[in-house]
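These are the structures in question, set out in turn.
Just so it is clear, none of the values below were taken in a lab; they were calculated from the coordinates. It should be emphasised that the depicted structure is a prediction, and the values quoted were computed from it without experimental measurement. Cβ atoms are built from the backbone, for glycine too; each structure is taken alone.
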Structure P
Amino acid sequence: MKHQLLISFHARRLLCLSMWLFLYYPLSVDAQTNDDNIALANVEETYEFQYDSRQKQVVIKQTLYKDFICNGFRSEIRFSESYNSQEEIKNVAITVNGKRAKAVIPSYDYLNVDEYFYSDMKICHFNLPFALQGSHSEVTIEKEIKDPRYLTTVYLNEDYPGQQKKISVIVPRWMDVEIHTFHFEGHNVQSEKSYNKELDADVHTYTAKGLPAMKSMSRSPGPTWIYPHILVRSKAANYKGEKTVYFGTTQDLYQWCHTLTGQLKPDTALLGAKAREITAGITDPFAQMKAIFYWVEENVRYIAFEDGIAGFKPDEAHEVMRKKYGDCKGMANLTKELLLHAGLDARLCWIGTNHIMYDHSIPSLSADNHMICAVKYNNKWWFLDATEKYMQPGIYAERIAGRQVMIENGDNCLLENVPAVTAEQNIRRFKESLTIDGNNMRGKINYQYNGESKSDLLYNVNLTKKDRLQTALESYITNSDQHYKISNVVTSPLDQRDGNLEVNFDLTYQDAVSSFGKEMYIDIDFNKEYNNAVIDTVKRTSDVRLSTKSNYITETELTIPNGYKVSMLPEDLHIKSPNFTFDITYKATGNKLSYHKQLKITNTYLSKADFGEWNKAITALSKKYLEQITLTQL
């Protein structure tokens, strides 16, 4: 398992996809394949709060204008603009070199991603042509946002490099709006506030020049962490004495979310019967909680199915149970209802994963992109995320660990934090007792997995059919390397969630020993985690977010063959930083040689300023992996 920078432990999850797609990505143009060919000469984005007398509500008129320029060869790009049940596209105008593009006809479809994701989000899309170098293609879209709550994050960057972009937010004096700005430092962004007497409105203008394109990069933090943007928060309206409260306080945000869940009508008979079935013969409340949590984990498939109120309203618990699939909200709701019917104090929770930088101190729909369940037991909150397969209560995934959570509490909410975790939760320990047999090493091996390292292994091996579990496990352990052969594999149950997971096996590590004359050269470490995992500081434009606080421990004891002695041991390696620790030691005592390695990630966020330190450490670690132990014949 020669891990690179870090294999994402739960890359399979789509993280309540439509909710965070809507809130955190501008879903406009598809990313280009050539960084220089197409650029944006000018972008103007205007949001004007208006009062719709016919509907008797505040709406937002959005106008989006984009002027694309072709810098090189003839091309065509795919343009798309997203909208949902709370938005309506009123008009689309397309011009090519100043003339109306009659042949370009927009299509309107629901957003679908393979079989794993459905959303009530829609996209307007079409192909935008560029006839020759220097040609311009312009798109103007007029939209109406029906509820001011849904205007949240607006980015300065676009999917293409931009010469200039201007965002204008027009706020009448009868509207109470707060605009939060993020990451303007280090960018050519100007802010201005003016007064429009005719509209009796304040105009907030943000102008950016020379911003690079937003790029999707592996292991990147969410865009709110790295790109300059504004967060528009509608607090309240008072139009001619008609008052409407939006998100002035966290309590307002909670009340809105609570109102949606209050519309649910659970089938108490069905849910009660299932809760009794799951907990039959179990009298201890904590054991009942685990049984229900594990049942939902095992029997309900996570699919990002988002429908209704732009993906913010949970599906009915009994419907999730019937269909055996659901999104994070539906799975949390089912978990809660089953626990309630077992007599436990279970609550729904709204949480923002570490994909986003906000918490509920800024009450906004952007504060949350996930939903879980909480249980109050013995005066302690236990947070249950059923989308995390093979997790046990008290073990938390990095994406929610330490994050603020809004817990339902009747007409009010409670704000708590999911407990933070350390690397000690995720220890993956390899104990090896080895001997030399010709050019091979043989031995007895014990692997122990905890926390997220355990859930990752169990998830991956259980993707296969039951009759192929052993093959899947062997492939996982050996990383499909034919030189690392294992046999007589004995494991703790491969559906076990509680406690540690152990794997014992016999090993033949082929060609781990090279002999020349009277000397043997030994490659004692097969796994070599993070080998050559340097970050390309030229191509890498964003910070790095590792998926988990890893803790790899290898304890190897090699029996020195009779007639040989250790003539050369590599020097020990000790590297310690605020973000990680790399520690390798070698020791020879009598006829035993001990190799101990611990690679610990203590901070999963690596800023670009940390890359130099990381690369220096990785270079030293990779060099150490190349150094072999030398035995000499007596």
Structure Q
Amino acid sequence: MQALRVALFLNFAMLCSQATAEPLYGIAMHGDPALPADYKAFPYVNPTVKKGGHITYGVVGTFDSLNPFILKSMRTTARGMWDPEFGNLVYESLMQRSRDEPFTMYGLLAKTVEWDDKRTFIQFNLDPDARWSDGQPVTPDDVIFSFNLLRDKGRVPFANRLNAVAKLEKVGDHSVRFTLNDKADRETPMIIALSTPILPQHAINPDTFDQTSLTPPVGSGPYKVKSVNPGESIVFERDPNYWGKDVPSKVGTDNYDLITVDYFLQETTLFESFKKGDIDIYADGSPGHWAQAYNFPAVTSGAVVKDVFQPKLPSGMLGFVFNTRRAIFANPKVREGLSLAFDFEWVNKNLSSSAYTRTESYWQNSDLSSFGVPADARELEMLGPIKDRIDPTVLDGTYKLPVTDGTGRDRTVLRKAVDLLKQGGYTIKDGKMVDASGRQLSFEIMTQSTDQERLAIAYRRTLELLGVAVAIRTVDDSQYQRRTINFDYDMIIKSFTSSLSPGIEQVGRWGSVARDREGSENFAGVADPDVDTLIAHMLSAQTAEDFQDAVRSFDRMLISGHYVVPLYHIDQQWVARRKRVGRPDALPLYGYQLPTWWDASVQ
């Protein structure tokens, strides 16, 4: 009886604490929001900008539906509907992310939010002024409808949002509460707040939601779809009655009257369109192209401006990925030896105009990186016995990839590679790298573009010096997608983007549960309980200090596992624009933000 009284009291206390949770104007993954409750706008916008004019973006691809949330739109994307680059023009989330903080969100459709210290629930209190483009109010029923519909008819990851939710319920006239289950972690409420579009229940037929459609939808965002040319262009028109134009998190954004997104089959065609003036902005990711391709008249006359931005983003990791599901790549010493054979100095000089920096950490250039940072006592305690599996040089911060002489045949480095391959069971015999049974070490690199093929050829050139046989197969997009979904490859080139708030996406990339899940991003085939433990540390960290140590520990583990042959990164963002396109002077933590730019010809 006494135990029952205690249990009832604890349940009552928890309910009371939930019922009296203080409404918050913003929430942060770790710590508190940087902006005060009475903030007027984000610090990286021009809050007094005059709206008007137009912008034309260009993208490579196609589309056959205006619904980006279903499986049939996974390969053909209607850009701008729900878009991290151009902005969420038609649909909105419950909260808006600040790009000047690692992971902080402020009110949007939800004016305030409530949660407890343990984040066992999150309650969103909707702005009573929030409206759909047809004038109907945004309601808690719309929120519940959206999450249930996307669970039943949406594609991953939208279909997974309720996996960590025990109960979803309406609270009063303007609020909705998510009570979380034991699958949730401290990031779950943040993901719910940001990563699911809220859809209008009154304007959607659930039975046909998963079918492609080009009918302009009803949304709550700042724009409506004005016209559609299937597969070629979409034109968005700013809604003069947009409910959120004065919400602080939206001030200084959505500045054009018209936004056009044009589609191209090839990058070269897109750039030619930019040169002619049909496209207004061109984001360039090629150092050679950035250095050599801008000698056309519009640049000379000043009609086109080249901007260079220096964000404070982590590098991410671009590299050749070993599929460890293949027996030849099961031994980490073999992977390490093959990694040393990539001659970055030769590639950087001969293929990339020496524009790149070698990547030596998944979070390089940020405080989350382990590169050059010895593990302190707190991190060592967090690692526990796992530290014995980490390369000592990675643990003490002295780890560094070898620098070659740039000839493509540096004997000192190649000798180290041979020694490591020998530890993995291979020796050179008659000019071939063979195992104990005399079988030559051989594999295929699957590529999907000319640039990737050039990298693979350069890598093969050095590997052949070691007696390793490498085939290169460049395939079309559909075959590449099919084979990567089924993990039907030996080695591929992939980019693992990194943010200042890594979280649940790391499970899909490196977690054991994703190793054999068709279509997952666990391209390396990692299934390691210690990796799972370090991901769990990251997801459960409650303070900024613990989170930093957790990410650094995870970074050390990935580096020591040699799952990827590290390539390179650029510390800058390069964007060319028509002179009439204006932008704020302030650069946020995450780099330039296109939704804050404007048409300067109307100022």
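Assorted remarks:
- At a computed 50, 33, 21 (semi-axes √(5λ) of the Cα gyration tensor in Å), which of P, Q: P
- Structure (P, Q) behind the derived value 5.2 of distance in nm of label points 7 Å out along Cα→Cβ at positions 157 and 557: P
- Structure from which 20 was derived, relative contact order in percent (Cα under 8 Å, 6 or more apart), options P, Q: Q
- Structures P, Q, by mean count of other Cβ atoms within 10 Å over residues 293-300: label with the highest value: P
- For 0.30 (FRET efficiency 1/(1 + (r/R0)^6) of positions 325 and 405 (r between Cβ atoms, R0 = 30 Å, to 0.05), calculated) the corresponding structure among P, Q: Q
- Across the set P, Q, distance in nm of label points 7 Å out along Cα→Cβ at positions 141 and 429 reaches its highest value in structure Q.
- Of the structures P, Q, the one that 0.05 was derived from, the read-out being FRET efficiency 1/(1 + (r/R0)^6) of positions 125 and 469 (r between Cβ atoms, R0 = 35 Å, to 0.05): Q
- Computed -8000 for helix-only ellipticity at 222 nm (-39500 (n - 2.57) for each DSSP H run of 4 or more, over all residues; to 500) - originating structure among P, Q: Q
- Source structure (of P, Q) for Rg and Dmax of the Cα atoms in Å, for residues 381-484 alone, computed value 17.5, 49: Q
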